[in-house]
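Multiple structures are listed underneath, in structure tokens.
Nothing in this text is a laboratory measurement; each read-out follows from the coordinates by a stated rule. Bear in mind that the values here come from a model prediction, so they are computed numbers and not experimental data. Cβ atoms are built from the backbone, for glycine too; each structure is taken alone.
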Structure I
Amino acid sequence: MYEGTMYDVRRRVLGLLLIVFSISLSAQDFSADRELMNAYLTDDMPAWKAHIDAQRNDVQCTKDLLYEYGYCGYIVAEAKKEGKEALLPEAKQYVAQFRKHVEGQNGKLSPGHYEMYMSAVYVYELRLKESIHPLKAMSLAKDAVKKAPKDPLVLSYYGTCLFYAPKPFGDKKEALQFFLRAEEKFAGAEWKECWWRAAAMMYIAQCYDKKGDTSEAVRQCKKILKEYPDYAFIRDTYLPGLLERMR
């Protein structure tokens, strides 16, 4: 009886530790990242570049990769703009570094996170014409959702895939549902300073806008500014444009 009781206790304790560990990997505390969050809100991407460069040889968790994911998206988009082709070598460098870091964390990340980030790698390489794997990118994104159907980072990422992918792969109505699910899961103080939370809320507004529901897009923008009053894109560009269209 005693041995059985001790075994049961140890098993329950081990199970609890595993649950806590898995939650800590997924819902990492971003509260220490307020400056980087402010940089996102105010479009100060050089601050992100400096952070990523400083972390170049010390990428150890999904939070580090999330900043690389965001910065790669920014620098690739900039390099693809007319007249900014000189940024292409830098964009390729950061994407290659991102791939290396993601592959180095294989087996160490929360469920679905490796697939999510590798999907992003393929998307960026596709945009840079470094590889041609659009189906691979979407397949990995779907695998990420299957492995982590309640993870807000994964849900948000899959939403962006659906938002940007051309038909028949993309679907903005379906993207909206994934962003709404992510927004619900992002509740909690540990996510307050996570830039991807604010981004997901922004995408919700854009999804409503794309489906022709301008008033709901405006409502979402006002909701965002209550939480993130310094969100420059929403405050200075996107919301004023929506309001102008409603006149």
Structure II
Amino acid sequence: MTETETIEIPAPLQGCLYCHTEGSITLSEGRKILGFGSGLPTLTCSSCGSVALFEAGPTPDSWRIRYKSVNKAPRFYYVMLYLGKAGWLTAEQALEASRNGYVQRQRIQQAQRGDFSWLHPAPLNPPPPLMSHDENVYVTVNPVTFQQAMRAGSVLAQGEENVLDSGRFYLTDKKLHLLGHRRDWSHKLTDVQRIEHNDEYWRVYVGESEQHYQGTNLPDQIDAQLFTTIVKMLCRHDE
């Protein structure tokens, strides 16, 4: 990159979209080695170590970005999914994912402190079947499945579960509820045996028979990491 070919980093990229550290980004000249590589400039964060390809557009707001190396620490769960694994993103898409990732990180910290005020918990009127009038609903997710593991030890294995039902799920301060297509299901928070999540979904195991509720990571739903954090903290409060 010569002096006449310098690229000015757009203002939103002066800070890292991935970890939100200000002033941590450097722009490096892209290179092709033996004809391989894109030759595009590279954005590197000195704080989280993320590396992204940067493609300028005809206007300051028409750039694109694609992450090729990211920090996989748990605190970056959301941005890893929606920035790190998303491929090429337009400026609008990348900034939206970054904003959502920052909010998600703050919500995780609030939940870990036992602060759920941002969820605006309140009872339903009238409450659905099996839910008491005094239960405060914290999270609603749809759809959620209720499954039976086919064999013990199939932790987060796919294709090894028997789906017992599916429907709208409610997490309250006392119970887990599923308004299923076949019947209504309900379990106390004290019935929760373990809670797990991965990049694709969350699972909450209840009882001793490997039965579990499962929800999928969808852009318009609460993400799996945040959901499982809330469940874990509510279970502690219920002890």
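Of the structures I, II, report the one carrying the highest value of Rg/Rh (Cα atoms, Kirkwood Rh), for residues 73-112 alone.
The maximum falls on structure I.
One of I, II was used to calculate Rg and Dmax of the Cα atoms in Å, giving 21.9, 70; which? Computed on structure II. Set I, II, criterion distance in nm of label points 7 Å out along Cα→Cβ at positions 81 and 201: the highest-scoring structure is I.
Between structures I, II, the greatest calculated value of FRET efficiency 1/(1 + (r/R0)^6) of positions 129 and 161 (r between Cβ atoms, R0 = 25 Å, to 0.05) is seen in I.
A value of -5000 was computed for helix-only ellipticity at 222 nm (-39500 (n - 2.57) for each DSSP H run of 4 or more, over all residues; to 500); which of I, II is the source structure? Intermediate values should be presented prior to the final figure.
On the way: I: -22500; II: -5000.
Only structure II yields this read-out.
Set I, II, criterion relative contact order in percent (Cα under 8 Å, 6 or more apart): the highest-scoring structure is I.
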